[in-house]
Structures are given as C-alpha cells and as structure tokens.
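Colleague: So, here's a batch of structures to check.
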Structure 1
Amino acid sequence: MDVGTAIGSVFAAVGLSGAAGLNAYLPLLISAVLDRLDIVEMGEPFGALSGNAGLTIISALLVADFVGDKIPGLDHALHAVGTVIAPVSGALLFVGQTGIETGIPAWVAVVLGAATAETLHGGRAALRPASTATTGGIGNPFLSLAEDAASLGLTIVAFALPVLALLLVIGLVAAVASGGRRLAARRGRARGTRRGRDPGR
C-alpha cells in the first residue's frame, strides 16, 4: 500500500463526505458514475451503486431532493429526513473511497464519514430557518442552489485535489462550530432578557 496514495484517498473521502452534508445524493451519483466509467476506482458498496439499478435510484432521489429543496416548507421536512440520509451517504462515500487504497477498518470509515456529513448537514439545516424567517422563504431556493453548487464543487475538488478538499471541509466545519456558538450565545441572551422582563418567574 502506497502511503501517499492512502493519505490522498483519506483526504478525498473527507471531501466527499463533506459534500454529502450539503447534498446527500450529488456526490453519491458522481462517484458512482465515475466508478462505472472506470475514471476512478471506488470500493464497495459502489459495485452495486454504479450498476443500472443503483444509478437509476440515486438519480431519481437526486431530482426529487433538488426540486423539493427549492420549495419553502418542504425543504425543512427534507432537512429533517436528511439528518438520517446525509450521514448514511457520507459513510458510504468514505467507505467506498478508502476501501481499496487504505487499511482503515470499515467501521472507522463509517463513523468518520457519517460524522463529517452530519456536521455540515446540521449547519445547513440550522441556516435554512433563518433564511425563512428573514426572507419569508424567498431566499431559500437561492440558498439551496448555493448548497448544491458547493456540494458539486467539493466533490470535484475531492477527486482532483484531495488536500484542498480536506482544507475546505475543515473550514466549513469550523464555520458551523462558530455559528453554533454564536446561536447558543444569542439564545442565552434572549432568555436572560425575558427573565429580566419577568422577575416573578
């Protein structure tokens, strides 16, 4: 096993699972198509995912999610479902990307891929209600398109320049963590203000 290739595979896996946090189906479909065309070599479960049935199912889910995520209200429901779907997609991508070139145990790859995807999906899901509240839902389709574009770009970078993909995911995770801390602090201040207005509570 070549160490450099193995490290690059891990970096690519991080990028792909991060992309899954922004759009669960797009990196799955691209990876499966590239594996089908023998442009990249993915491990299992991409033997099945790159088959006719797998490509058809992923494509249908991608189209349904792409359209539904542009509809205010429905997008929130899809994000709730995505709390399960995104980490599953991230786990599949991490396992498939690292299964051939590295000696990482499958369960470790599953945990790493799921955690990366879920972290970015959580940030995405937290941002959408703010868009709904501030724009009345008008900004949601544009935000969704930006997420799709970011997922596509991150997927491409993961295969073309894995180290950059790793850095991008680290930056996105840091942004999510920072945003979460700011949101928690804002909620704390809001609770303190309400208590100050109602000292009898």
Structure 2
Amino acid sequence: MEVKGAEASEQAIRDLEHDIKGLERDYELYFQGALVRAPLAEQSAFGKTILRLKSQAGEWPTRVRFKLNTLHQKFKTLSRKWDRTMEEIERGTYKRHRARLKRKQAGEPRRTPARGRGKAQGLSDERIEQLFRTYLKAKARVGESTSMTQETMAKQLRQKLPRLREKFQCKQVDFKIVLKNGKTMIKPVPKK
C-alpha cells in the first residue's frame, strides 16, 4: 500500500508512533515476566513497515520525512537495547534474573512477605498480586511502561496503610486501580 499526500503521510507517522509505543510496552512487560513470549514478530513487522515507508517518502513534506527518520533511529536504538537484554537473559547475566538465581541458590525464600504477615497488615498476598496484575493491564491499555515490581508495590502499599487508616479513621483500607486523565493510579478505598 502506497502512502501519498501530506495528510496520509502524517497519519502514517502517527500510526508508527502509536505502534512503537505499543512495542516498547510489550517488551517491557516481557522483561518483567508479564508476557510469556517476546514480541519478535511485531518487531520484525514494524521494521519492515518503516523500511517500506522510507522508500515512499521521497515526495513527502520535509517535516514528515524528518519524523520518519527520527522514528527509524528510535526503533534501531530500541532494537539494539532489546537484543542486548535478550542476550543477557540467554547468558544468565540479566540483572533481575541474576538476583533471583542467587536467592534460589542460597536457599533464601522469595522476597514476598509471608502469607500470615500480609493478613496482619491488612493486605493479603493474593490481593497484592491481583492489584499488580490489574495495574499492569491498565498501564498496558494506556501505553505506559512501568518499572514497578510486585514486591515494590506490596512494600509501598503496606507502608501507607497505617497513615491511611489514621487519615480516613477506619480499620481497613483497600486499593483500586483507576485511570485518571490518561494516567494509571492506585487509589485508596477506606472501609469502615
């Protein structure tokens, strides 16, 4: 399909910008372990689309060609980063995986709090896990990336619980994931 005209070329650039954000999000989710397979097919298709559009860009306005070249460079940079991270995972030198392997070899328990402890602080491990899955899905839906882990979320929410109980003057506080102005947020919900 050939793209002709300024308006069509600008729409093609907007589509590429949206696609590269989605691809970046998918890789981040894969590296966090939320996706089972790396989005290699999507990466390949995106690369072919950029090359096809570059071959047609001779008649496009200069600003659109500039945006296309910028997107192509961004894609090449991200591809190198993704390839490097994939190689680290395959070699077993990826930082997140190394820390997990060291704990496993040392016989240390996982860093998630014990089941009984979660109940005593008001949020069970199951509830934290459910909130985290919902949080990742909401982030993915709006095209945001995140570096937050489930352990980090659990620690932050459990630290906030006493202050929130005092603020709302209640015995229990739950949380829900909301989208506000296109941003994913964790909102406290007091329970009297």
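Readers should treat all values here as calculations from the given coordinates under stated rules, not as data from a laboratory. Keep in mind the model is a prediction, meaning the values are calculated, not measured. Cβ atoms are built from the backbone, for glycine too; each structure is taken alone.
Colleague: Could you figure out which one of 1, 2 the value 8, 26, 26, 20, 13, 7, 1 for P(r) over Cα pairs in 10 Å bins from 0, in percent was computed from?
Modeller: Label of the originating structure: 2.
Colleague: Next question, about the same structure. Work out which structure the value 18 belongs to, where relative contact order in percent (Cα under 8 Å, 6 or more apart) was derived from one of 1, 2. Intermediate results must be reported in sequence, preceding the final value.
Modeller: Numbers: 1: 33; 2: 18.
The value was obtained from structure 2.
Colleague: Using the calculated result 14.1 for mean count of other Cβ atoms within 10 Å over residues 156-163, pick out the matching structure from 1, 2.
Modeller: 2
Colleague: Right, another one. Just checking, which of 1, 2 has the largest value of distance in nm of label points 7 Å out along Cα→Cβ at positions 36 and 132?
Modeller: Values: 1: 3.4; 2: 2.0.
Looking at the calculated values, the largest one is 1.
Colleague: Let me ask you something else. So helix-only ellipticity at 222 nm (-39500 (n - 2.57) for each DSSP H run of 4 or more, over all residues; to 500), computed for just one structure, reads -22500; which one of 1, 2 is that?
Modeller: Matching structure: 2.
Colleague: Next question, about the same structure. Give the label, chosen from 1, 2, of the structure having the highest value of distance in nm of label points 7 Å out along Cα→Cβ at positions 28 and 68.
Modeller: The structure with the largest value is 2.
Colleague: I've got another one for you. Kindly point out which one of 1, 2 the value 1.00 was derived from, the read-out being FRET efficiency 1/(1 + (r/R0)^6) of positions 60 and 92 (r between Cβ atoms, R0 = 35 Å, to 0.05).
Modeller: Comparing all candidates, it corresponds to 1.
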